[in-house]
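Each structure below is given as structure tokens.
Bear in mind these aren't lab numbers, they're just calculated from the coordinates by the rules spelled out. Not measured: the values here are computed from a predicted model. Cβ atoms are built from the backbone, for glycine too; each structure is taken alone.
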Structure P
């Protein structure tokens, strides 16, 4: 699919970030626009920090919406007239859309995460013990969402720095009733939590190309009672996931999360749910490897 017809009535959606050349969002969204016959086009815009305010003014003046990526997710928040509860909690947005002339911001990563998990057969029903590896933006977003959405009974943030893990846990623990704590990866307390958790999520970049031999934790901590999710999608199978699968875990990489969070943004811009069957993982993987 590569036959979008651009006219004076075409609505524009953009990706605001720096860099953006590596993004696979343009082919995903343009494939959906074309398949549904919608008069939209999605373009990447490399925007430096000093020019971000100008990009927002342009967006307000006639675009249909935008995705926001590194390094602007936090910066975009202060330009919004309205933000979602989750974006307020994490201090960042990844999706901008217009509603009644107001610029609204939200974060679609959790929806992508939940739907990708469902593809493994793992449904979050509020009874899970969850361990998240990492203390950065993705860990904060998914951790906050799990609490706000009442998706777990306990949440452990595990990071290389116990100080950072504890700080993140403290900052989000008031968002829900689940127990929350921070520990150091590999510490005896961490091993105890891993031994009884049902969902383990890697929110670090460890194992991403080109460092494909790295893993965020030792394989001895995996057990067959856990589902293991890695937000990394390049390579498609990290050492982390490979060793988890060998231990009998259900596993999933971040590629479907990327797709589903994008389709949630698509819904905000168009009011339409894009059918998932117009995509397949082989095609998505080919985009990553280009």
Structure Q
């Protein structure tokens, strides 16, 4: 069995994770560049946790300027087996009011300006991504949400847009017509890269506002958004602490094989693989290479 290490990527407003024991910080360098910030290491009830603020402390990095490959590579090097993304989002559904947490199970990727794979020329791989989140991890998050009496919904589709601007009204109505439930700017390509790195991944999408489709509400207002965000962050930290306290100390095999995604994914035969790229893949794909 593999020792479980729970990783937390903190989105807007989540720049630290209080309540950890035996804490330390470390800057991990990767062949893909520098991650958003130092990684914070600690424990809750003996479970190792690794925390990374997605936007950097002080919110220095916008969604399109985050080095997603470096972030996931650094977390992989830190031993993370299970990764929870905590992300602010807008709502496309009347019933998903601000303050609701959505445990999404699908994504639509509308980002266009980001590196989306560790693989490429010299080593081609195609991972399965039909089910982009790990159901076992979501199950544990749901249990923690129930125990903390946090309003949530399990299941939903997250539309990842490029940003940093919010949607036009036409876009908002379009995404609703597609059956999307929430909209955000950061979970793609993060979830794809986590799958390539064989890390189980799940998202806690924290609703801060209704996207601009909603005629009975004002268009996205930053002041109100930040007020709700502050409340959501407090609940998110409470949820993570509860999740960690009951998390298994040994990594549980993923029901859909997220943690073995590379078993049959690499297409390029060994003799044709690029040596330079292979060295960069040492952490992400070392198990199969």
Quiz item: Ranked by Kirkwood radius over Cα pairs in Å, for residues 13-84 alone, which of P, Q sits at the highest value?
Solution: P
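Compute mean count of other Cβ atoms within 10 Å over residues 69-76 for each of P, Q and report the one that scores greatest. Don't skip to the answer; put the middle values down first.
Working: P: 18.0; Q: 26.6.
Looking at the calculated values, the largest one is Q.
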Quiz item: One of P, Q was used to compute distance in nm of label points 7 Å out along Cα→Cβ at positions 77 and 205, and the answer was 2.1. Which one was it?
Solution: P
Quiz item: mean count of other Cβ atoms within 10 Å over residues 61-68 computed as 20.8: which structure among P, Q?
Solution: P
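Of the structures labelled P, Q, one was used to calculate relative contact order in percent (Cα under 8 Å, 6 or more apart), giving 27. Name it. List each step's numbers first, then the result.
Values: P: 14; Q: 27.
This value belongs to structure Q.
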Quiz prompt | Value -7500, calculated as helix-only ellipticity at 222 nm (-39500 (n - 2.57) for each DSSP H run of 4 or more, over all residues; to 500), assigned to which of P, Q | solution = Q
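Can you say which of P, Q returns 16.2, 49 when Rg and Dmax of the Cα atoms in Å, for residues 117-164 alone is computed?
Numbers: P: 11.3, 34; Q: 16.2, 49.
The structure behind it is Q.
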